[in-house]
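S.K.: Below you'll find a set of structures to go through.
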Structure I
Amino acid sequence: MGVHRLNHAVLYVRDVQRSVEFYGATLGFRHIEGMEALRGAAFLRAPGSSNDHDLGLFEVGAGAQDSPAGQGAVGLYHLAWEVDTLDELERISAVLAERGALVGATDHATTKALYAKDPDGLEFEVSWLVPADLLTPEIIAGRSRLAPLDLARDKERFGAQTRGGVGISVPA
């Protein structure tokens, strides 16, 4: 049996407390008490997760350089987290915009995505996936295109409280 999901991500950050506050306030991650064995580190759990931790943060100090990944250097582009409903995606969009962290919003046909940057400029995605039972041939055919995200239209089409798919929404 091969790998079947990402267990957690670990990020190097300049100021661990600033990052704990950011991920808590924007995405609802909770700091896990009792895991302070490593000085300058914090471990966070996503809302609704039963995972030990979903995000590890390791402080490297204020003088750390920005990552050159994607600018002539290999490295991680971004992490992506899923939300359950379009209402939740809209709520997070507003929080990210208010904090000046939202850098894009894209309709990938099967996925509705927000793109943002944390205080260290690390990019992440927050997405809602069209459930497999709502996929149409038109939606599936549109997977390779990028369009501006229209949450009002998508909420009308799919329902504001419709639970999104998990992983890749493909019909069985």
Structure II
Amino acid sequence: MRALTETDVRASFVNATEEELETMEMPHDFLFIDWDFRDFFAWRDPVFGKRGYVIVETAARAVGIVLRASESGRAQAGMCNICRTMQPGAQVALFTARRADSAGSRGDSIGTHMCVDLSCHDNVRLAPPLAPNEIRPAGQVDMRLDGTRRRMEAFVARVQENPDVAD
């Protein structure tokens, strides 16, 4: 992913209100992000706890969406639909995003279950432990990274889709 400035980040959002952009808090380590190893950029707002943000890079530009998290107080384990990592129940939550343009103005939104801390990018880099005498297949982590990136890009693309336009 190409390096982004705070101005680039704020300009990338397709479903944010003016108020959300004004009150958006950048992550504390923003200046230290290694952009070369990012497939997408996601973080939870340190001030507005239920708000999260995701930015993916498309061929044309960086596209960001604002997310809203539900309560994550589930007792059972759950799976993140982005990184496909099984987590304890409290570590997976439903995140919703208002659709862009007129659909979002009417209140249309889409959602999916994600890691509560939006750390999917890091979670897929953690290979599952091996059993004794087990050999890890070559490229396993690369396949997980690619799948995670594609699923996040698809979610962001669904936010941008305009259901009013017939194909």
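S.K.: A value of 27, 19, 17 was computed for semi-axes √(5λ) of the Cα gyration tensor in Å; which of I, II is the source structure?
M.R.: Source structure for this number: II.
S.K.: Matching task: 15.2 is the computed value of Kirkwood radius over Cα pairs in Å, for residues 20-107 alone. Pick the structure from I, II.
M.R.: The correct label is I.
S.K.: Please compute distance in nm of label points 7 Å out along Cα→Cβ at positions 12 and 28 for structures I, II and give me the label with the greatest value.
M.R.: Largest value of distance in nm of label points 7 Å out along Cα→Cβ at positions 12 and 28: I.
No lab work stands behind these numbers, since they all come straight from the coordinates. These numbers come from a predicted model, not from an experiment. Cβ atoms are built from the backbone, for glycine too; each structure is taken alone.
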